[in-house]
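Asks: Below, each structure is written out as structure tokens.
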Structure I
Amino acid sequence: MNEIPTLNSGEKFAHVSIGQLSGFEGKQFVKEATGATSCEISFGTLPSGSSVPFFHSHKANEENYIILSGKGNFQVDDNVFEVAEGSVIRVSTNCDRNLKCTSAEAMTYICIQAKENSLEDYTMTDAEITERKSLL
């Protein structure tokens, strides 16, 4: 893992970058760099023909994988299915998972890990429209 540079930060936000995704290699977790308190986000790349080197399971956190490029196979327990750019896969707790790249190009993905069943309000049930002068 590389040191993630902080680009901007304030009392209520953190802005970091792992760099260009098209040249990204390996696995990078960002929770510590952003100071996140609700989830862990990681970026990962698998070269053609390779898979994550181990199966794993989580006790309390579900994972959501978003495939950004490439294609491959995803396994949850004994279920195997194809995934490709644009696929979103939610994996519950207490089950094994793994991912393999089957495309000629590398597979790049985001994984978001958060406590299962913790989301109560979201989108507009947790938001309100506010009035503020735009500085954009």
Structure II
Amino acid sequence: MVQKIESQWSATGRRKTAVARVRLMQGSGKWKINKRELSDYFPSEALRQFIEQPLHLTNVAERFNIISSVSGGGMAGQAGAVRHALARALCEADPSLREVLKNSGCLTRDARMKERKKPGQPGARRRFQFSKR
């Protein structure tokens, strides 16, 4: 779901069980995720670079202020959800960026989920130890 409200764009992104809602506004490149700074919420440099990838690919890192709310999942899932939502919001803000983001895979929803546990087994794939006798 993407909507425009007077120089403000919003989009939703998902990854595993995490859901992120991102709002882009004209600004100077400030981040807020769940009312915290980006570096406070995601202490890992690798995750921060992963999240900021759509901004660096399109060279618009200093043009927008980003406010995001994320729920569900773990750190990696939340980072993927924020990246997906950010890419979708950037496409809404400037449709000419779509091709660059699509070719880099930022607009693709990563559909991999945890496999469910099967009945009569200790895990999704794990079986109880086989005993011949």
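Asks: Given a value of 18.2, 73 for Rg and Dmax of the Cα atoms in Å, point me to the structure among I, II it was derived from. Could you put the intermediate results ahead of the total?
Replies: Details: I: 16.9, 53; II: 18.2, 73.
Computed on structure II.
Asks: If we compute FRET efficiency 1/(1 + (r/R0)^6) of positions 92 and 116 (r between Cβ atoms, R0 = 41 Å, to 0.05) for structures I, II, which one ends up with the highest value?
Replies: Working: I: 1.00; II: 0.75.
Going through I, II one by one, FRET efficiency 1/(1 + (r/R0)^6) of positions 92 and 116 (r between Cβ atoms, R0 = 41 Å, to 0.05) peaks for structure I.
Asks: Can I ask one more? Computing distance in nm of label points 7 Å out along Cα→Cβ at positions 20 and 52 for each of I, II, which one ends up highest?
Replies: Values: I: 2.8; II: 1.4.
Structure I comes out on top.
Asks: Quick check on the output: -500 is helix-only ellipticity at 222 nm (-39500 (n - 2.57) for each DSSP H run of 4 or more, over all residues; to 500), derived from one of I, II. Which one produced it? The partial results should precede the final answer.
Replies: On the way: I: -500; II: -9500.
Label of the source structure: I.
Asks: OK, next. As an exercise: relative contact order in percent (Cα under 8 Å, 6 or more apart), calculated from one structure in I, II, equals 25. Which structure is it? Intermediate values should be presented prior to the final figure.
Replies: On the way: I: 25; II: 31.
Going through each structure in turn, the value belongs to I.
Asks: Right, something else. Can you spot which of I, II the value 3.6 was calculated from, given it is distance in nm of label points 7 Å out along Cα→Cβ at positions 12 and 76?
Replies: Details: I: 3.6; II: 2.5.
Attributed to the structure labelled I.
Taken together, the values in this text are just the output of simple stated rules run on the coordinates, not laboratory data. All values derive from a computational prediction rather than experimental measurement. Cβ atoms are built from the backbone, for glycine too; each structure is taken alone.
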